[in-house]
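*Asks:* What follows is a group of structures, each given as C-alpha cells.
Every number here is computed from the coordinates shown, using simple stated rules; none is lab data. For clarity, every value in this text was computed on a predicted model and none was experimentally measured. Cβ atoms are built from the backbone, for glycine too; each structure is taken alone.
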Structure 1
Amino acid sequence: MTWFKKTKQELKKVKIPEGSWIKCESCKEIVYRKEIERNLKVCPKCNYHFRIDARERIELLFDAGSFEETDSQIVSADPLNFRDSLAYSERLEMNASKSGLPEAALAGTALVGGIKVSTVIMDFAFMGGSMGSAVGEKLVRAVERSIEEKVPLVTVSSSGGARMQEGIFSLMQMARVSAAIGRLKGNSIPYLSILADPTFGGVTASFAMLGDVIIAEPRSLIGFAGPRVIEQTIKQQLPENFQRSEFLLDHGLIDVIVHRRDIKSVISKLLAHLAPPVL
C-alpha cells in the first residue's frame, strides 16, 4: 500500500512539457509534436501537410547551399497611410519581427537536381502571405530573371490573397504578375507552380494557377473565396472536401498532388524534361 501511494505521488509530479502536442488542422487528431517534426511536418494520421516557413521550404526543395537571395531590399511601403486597429507601418514591423522576414516572400536563384531556377517562395507567417506591391515586384523581377538567364521559374504559394492595406496598389499586382507570366510563356520558358495550404484570393486568381505544371501538397485548401462565403452566396451546401487539393485534382484544376518528401525529386524530373538548355 505504501509503495502504491508513493508511486501515485511520483506520477503526480510528472509534467508534460507545454507545447508537446499539436492538433491537426485537418483530421483534428492530437499528435505528438516531435512525431510531426520527424515526419517533415506532415500529420501521420491523415497526411495533412502543416505549414512550413519559407526557409524550411528552401531547404526541402533546393540543392543544399544553392539558394542565393535576390531583391532583399524590396519591402512594403504605406502609400495609403492605412490604419485599421493598427497603423499599416506598425503591422509590417510586427510581422517582420514575428516571421523573421522583411516581406511575405523570398526571391532568388537556386539549383534543383543541378538545374538552375529563378524562384519566389511565399511565407504565410508574414501577414498571411498576402501579396502587396513588394511581393508583386519580387515576382515580376523573378520572371524577368528567368527570361534573361533562360532558366525555369518555380514558385511556392501559401497566401490569403491580395493585401487589403494597399488597396488598388495590391490588386494591380494580379495584372502585373499575370502579364509577366505571359511574357515568360512567350519565351517558351517552363514555369512550375507549387500550391501549399492555404492558397487563396488574388494569388490563386493570378500567378499561382498559371503554371505549365500546377503541383499541390496533399489536403491543401486552394480557392478564391472561402467556403462560407460561397455557401452564403449560392445558398447551397458544398460537396465534401470542397477546395481541398484532392477535390481540385479530380475536377482538373491542378495537375498532380505530391507528398512533401517527394517534391524535390518530382521537380527535378519535371525540369529535366522541360528546362531549355542555357545558351
Structure 2
Amino acid sequence: MCVQTIDILPRDLTITLLGNELLHRPNGRAWSGGLVSLLGRFDVSPEAARSVLTRMAAQGLLDRHRVGREVHYGLTERARQLLCEGEERILAFPEYADDPTLWTWCTYALPAGQRVERDRLRRQLSFLGFGTVRNGTWITPGDRSGELGRVLTDLDLVGPVTVFVGTPAAGTDPHDLIERAWDLDGVAAGYRSFVDHYSSQSPRDDFEALDLRTKLMHEYRSFPTIDPGLPTDLLGWAPTRQAAVELFHEIWHQLAPAAQRGFEHLCVPAKEAA
C-alpha cells in the first residue's frame, strides 16, 4: 500500500519519521531496507531513499553501521539535539508573548557568497515564528532574543545579524505589521483544513497508524513557521487554532504505540525491538 502522496521532500520526510519513531529509543538503530520501504509508502523511490540516507550520514546526522551484509542507521548526537529542540518547540506551540507590547526585530545583509547561511537563517527564523516585513528584516511578538541568539551562535552569524527588542513607537500600527509579516487568513484556512482532515481519520493497522502519525507531524510542524503565536484576543479564529492544537496532541500521542510497532516491524533489529 502506498499512502496518499504529500508535498514533502524525502529528507524532510526522513527527519519526521526518525524524530517520531527513533528519537526516544536509546542507542536505537533502523535497518536501511526498512527505511527505504517506509519512504516508499510515501511514493519515494528506492534510489531517492537510499540517496537521502547517504547524504544525511555525510552531513553528520546519521551514523552508519554494518551488521553482516545489512546497513543500519542511528541518530548522531547532533541529530538528537536538533530533533529534541524541534520537538520541544512543536509540542509547546503556541507560546504567547509574556509582554505583548514587546517585539523582537532581526535585520541582516548577507552577501551572495553566503547564500547557504542566509537560507539556513531564514528557515530558523520561520521556525521561531518570525515573519518578514521587508528584505532582510524579520519580526515576531515578544522577546525571542535568547532563542535567536543561540541560533545565531550555531550558525556562526552573531556578527552579521542585528537583533533588538523594543516597543513600536507611537504611530506604528502593530496590526499593520502583522498583516505585512504573516498571511493570517492562510493560517486560519490551514487550521480549518487540518481539523477537517484529521478528525475523520481511523487507521486500520499498525502500518497505517505509522503512516498517519508521520503525515500528522509533518503537516502540524509547519504551523509554528507560519503562525507567530499571537494572543487569542487578537485573532477571530483562535478557537480553530485551539481545536487543531488539541487534535494534534490527542492523535499524535494516541497513535504512538501502534506506530512504534509498525516501525519496529519494518526497521528495528530483533535484538533492539525485544
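*Asks:* Which structure, out of 1, 2, was helix-only ellipticity at 222 nm (-39500 (n - 2.57) for each DSSP H run of 4 or more, over all residues; to 500) calculated from, if the result is -17000? Could you put the intermediate results ahead of the total?
*Replies:* Working: 1: -11000; 2: -17000.
It traces back to 2.
*Asks:* A value of 15 was derived for relative contact order in percent (Cα under 8 Å, 6 or more apart); which structure in 1, 2 was it taken from?
*Replies:* 1
*Asks:* Taking 3.9 as the value of distance in nm of label points 7 Å out along Cα→Cβ at positions 91 and 259 derived from one of the structures shown (1, 2), identify that structure. Spell out each step's value before the answer.
*Replies:* Details: 1: 3.9; 2: 1.2.
Structure 1 accounts for this read-out.
*Asks:* To which of 1, 2 does the computed value 25.5 (mean count of other Cβ atoms within 10 Å over residues 115-122) belong?
*Replies:* 1
*Asks:* Also, quick follow-up: For mean count of other Cβ atoms within 10 Å over residues 19-26, which of 1, 2 scores largest?
*Replies:* Values: 1: 14.0; 2: 17.9.
The structure with the largest value is 2.
*Asks:* Who wins on distance in nm of label points 7 Å out along Cα→Cβ at positions 107 and 147 among 1, 2, i.e. which is largest? Please list the in-between numbers first.
*Replies:* Values: 1: 1.3; 2: 2.3.
Largest calculated value belongs to 2.
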